[in-house]
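Down below are the structures I want you to see.
Readers should treat all values here as calculations from the given coordinates under stated rules, not as data from a laboratory. Keep in mind that what you see is a predicted model, and the values were worked out from it rather than measured. Cβ atoms are built from the backbone, for glycine too; each structure is taken alone.
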Structure 1
């Protein structure tokens, strides 16, 4: 999806808000809103927003994990499972 295909001026948003909500909710395509010819905001449906936030959270976890590995803060998987097995047998 390219935002460049869904560019509308802020005046369109003001006068067609209900229709925009309906269209964006149904199509799940975002709309780029401009003001004085400059991109100012993106209107997107809540499901797409939630998916985007979940994806960003996963990427953050991956980045944190990569940082931990780079700093030597990790353990061998066999050691972790052996420790878990010992805890289960107690």
Structure 2
């Protein structure tokens, strides 16, 4: 089966939806910045009303599971791998 690639913008969108559900706000009220560090791996910073929340890789995967199930109608428990791509930025490969 072919791998599904989720682009960086959709990962950001997934995190916006994820945070908005937890805080009971609109996804448009969330700003997200994805990051990669050689020591710590993937993370994201989410901003709501000027307050920052740091998300670790596990939180990003959880957000992607929500996105897969509700927006792509795919198995949310498929294998998800975050990848730092030279051209595309941070993407997710779904098996």
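Summary table below
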{"read-out": "Structure (1, 2) behind the derived value -10500 of helix-only ellipticity at 222 nm (-39500 (n - 2.57) for each DSSP H run of 4 or more, over all residues; to 500)", "value": "2"}
{"read-out": "Given 20 for relative contact order in percent (Cα under 8 Å, 6 or more apart), calculated: source structure among 1, 2", "value": "1"}
{"read-out": "Highest-scoring label, criterion being Kirkwood radius over Cα pairs in Å, for residues 38-77 alone, among 1, 2", "value": "1"}
{"read-out": "Read-out mean projected area of the Cα convex hull in nm², computed value 6.3, structure in 1, 2", "value": "2"}
{"read-out": "Origin of the derived value 1.3 (distance in nm of label points 7 Å out along Cα→Cβ at positions 14 and 46; candidates 1, 2)", "value": "2"}
